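Enquirer: Please find the structures below.
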Structure I
Amino acid sequence: MAKLLLKKSSVDGRAVDSSGIDYGELAINYRNGRLFYKDNLNNIDNFIDSDLINAKYLALAGGTLTGNIAFSSTQTVDGRDLSADGTKLDGIASSANNYSHPNHSGDVTSSGDGATTIAADAVTYAKIQNVSGNNVILGNDDGAGSAIQELTAANVRALINVEDGATADQTAAQILTAIKTVDGAASGLDADLLDGQHGSHYRINIYDASGTLLN
């Protein structure tokens, strides 16, 4: 029967490779509780102390991992490169989301900073609010800084100081008719006066030689 040879090590994490032991030989790392052997395919397999398994290794299902995981080179989990993805995650600000504000063009424009503006001359008459009444004008008579509102005919006349029914194209006959409606002694316009005097003020009496009034 062949002699069983044991190789040993107390170096933490040290393992044997295929050239370190031969078939039938065992190597033990008593620091880590691992026993190594070579199988028939020249691969190194090992047994691990069950107490160490429970203390240091996660079960296939469940379990809690604490501390950091360090990779010596590119490693993947579920097909993801943890090194590359970790670098991306490090560059993401706290509480950030995956939203990227789009840039818009046309009537309403915006840029990546979120500022939205209406392009000059973009709002047509058809796109502004419909007026609620008829025969109104959009304007403002509430003072500077007030909102645009619908002004009625009365509002507009008050703004331009024109009375209701006023016209600018009256004929001479219409003006004369209007004057007659206010003619009178108390109106300040009396058509019977000349320089403020009645016609009798300018009458000349004519007498004959006998003193008889002729007119």
Structure II
Amino acid sequence: MGLMEKILEDKSATLRFAAVSALSQIGGEKVLALLEKTLTDIDTSVRCGTVSFLGQIGSEKALALVEKALDHKEERTRCCAALNLGEFRGEKPLALLEKVLEDPNANMRGFAASALGQIGGEKALAMLEKVLEDQDATVRRGAVHALVQFAGERMRETLLKHLHTEKDRDVLAVMASSLRSAFAGDPSVEQTLKELHLPPPRSATPASDRQSQPPPASPEEF
């Protein structure tokens, strides 16, 4: 551990990140104590790497440290924490995500939606249904992409219902694409889309490609 601690004090952020990665493979209480320190590293990539590796560890102590990162002063670190809550299971990460979904920052809410898609389950699905009513179109679009991970009738009915209330054309396009992909050949789906004037795209254009893409996969992308 002595060598690792020394590397964590190196001037090179790349070396410090590599040390964090190596520590995550070792595990143990002393490792978690070191990772707690790297949550305050001056470099964003090291902090976000720490949060990601804590998600891989997946223990209660690791979750407590990710929760701590939710309050970091820097936005990307907070978003990393929100996204990596999706690596944990149980009631606690869901409770934390429920709180994040009330954050005034739309990026935080969007990554929380992505995390819910990773977790899965009935409670996460119910939370995502509420996210479809978020005031920010990008967050709603993220919720649709997360919902696609839930196969079944409830997901189908949820998207069909919100097709009638959604006003943003980009979100509508993602909903239509998701429904066609998950329920190919379903006559009721095609009929609803036709009634709402959402025909299948005739050709892929740069604009339509952007509309169909999910939100950033990591905070480093926004």
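Enquirer: Which one of I, II has FRET efficiency 1/(1 + (r/R0)^6) of positions 87 and 127 (r between Cβ atoms, R0 = 25 Å, to 0.05), as calculated from the coordinates, equal to 0.00?
Expert: Working: I: 0.00; II: 0.90.
Corresponding structure: I.
Enquirer: Right, next: Given 12 as the derived value for relative contact order in percent (Cα under 8 Å, 6 or more apart), which of the supplied structures I, II does it correspond to?
Expert: Details: I: 6; II: 12.
It traces back to II.
Enquirer: Identify the structure, out of I, II, from whose coordinates P(r) over Cα pairs in 10 Å bins from 0, in percent was calculated to give 8, 31, 28, 18, 10, 3, 0.
Expert: Going label by label, the one that fits is II.
Enquirer: Name the one structure among I, II that helix-only ellipticity at 222 nm (-39500 (n - 2.57) for each DSSP H run of 4 or more, over all residues; to 500) of -4000 was derived from. Don't jump to the answer; show the numbers that get you there.
Expert: Working: I: -4000; II: -20500.
The read-out comes from structure I.
Only the coordinates and a few stated rules stand behind these numbers; no lab work does. Just so you know, these numbers come straight off a predicted model, no measurement behind them. Cβ atoms are built from the backbone, for glycine too; each structure is taken alone.
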